[in-house]
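In what follows, structures are represented as structure tokens.
We did not get these values from a lab; they are worked out from the coordinates using the rules stated. All figures in this text were calculated on a predicted structure; none of them were measured in a lab. Cβ atoms are built from the backbone, for glycine too; each structure is taken alone.
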Structure P
Amino acid sequence: MIKTTLKEIKKASNFNGREEFKRFLKENNLKPVKVDLLAYSVSIYGLGAYLVSFTLNNGLVVNVNTGNRASWNYSVANDDFGL
């Protein structure tokens, strides 16, 4: 996994935050099937954000910014993807 800045994570992501990503999934009747943690940033308080690559059930791969110091950072790699 690559260490980078929050600014770079935001530039590389298709979605910013869990709610925006969940809305996209619901509107398009999609589900994630695989997750890869690509990069992370560090804030003065510890972990900043992850850049996460989700593979969806239709084969589409999207990059998502988990958000700075979000609780999602700790559950995104779980079996339910923290959704």
Structure Q
Amino acid sequence: MAYTAIKNCKMDWETETHTFTFVSCGDRISALDSLGDIKGSLEALYDKIREGYDHSEESEANFPREFKVRGACCFTTINGERV
């Protein structure tokens, strides 16, 4: 079974640089397809955070430390909620 993966993704907030390893499974079409799906899920997560939280102290105090994201070509769920 072919798979792709993003491993060791890290963001350095002092330099605003990020690093990760993309495992492509050696297939251009699968790599592009999976990156498109991941991009869609990241955009959905970005929108959820932008629209669902403001800069208030209460919102910041209740901001989650992590988000569980699951997606495919046609959907994304974040923390079990389809977006």
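When distance in nm of label points 7 Å out along Cα→Cβ at positions 36 and 60 is computed across structures P, Q, the figure 4.0 traces back to Q. Could you figure out which one of P, Q the value -5500 for helix-only ellipticity at 222 nm (-39500 (n - 2.57) for each DSSP H run of 4 or more, over all residues; to 500) was computed from? Considering all the candidates, the number was obtained from P.
Taking distance in nm of label points 7 Å out along Cα→Cβ at positions 12 and 28 as the criterion, the top structure among P, Q is Q, with the largest value.
When Cα Rg over 2.2 N^0.38 Å is calculated, the result is 1.01; to which of the structures P, Q does this value belong?
Values: P: 1.01; Q: 1.28.
Only structure P yields this read-out.
Assuming 32 is relative contact order in percent (Cα under 8 Å, 6 or more apart) as calculated from a single structure, say which of P, Q it is. Traced to structure P.
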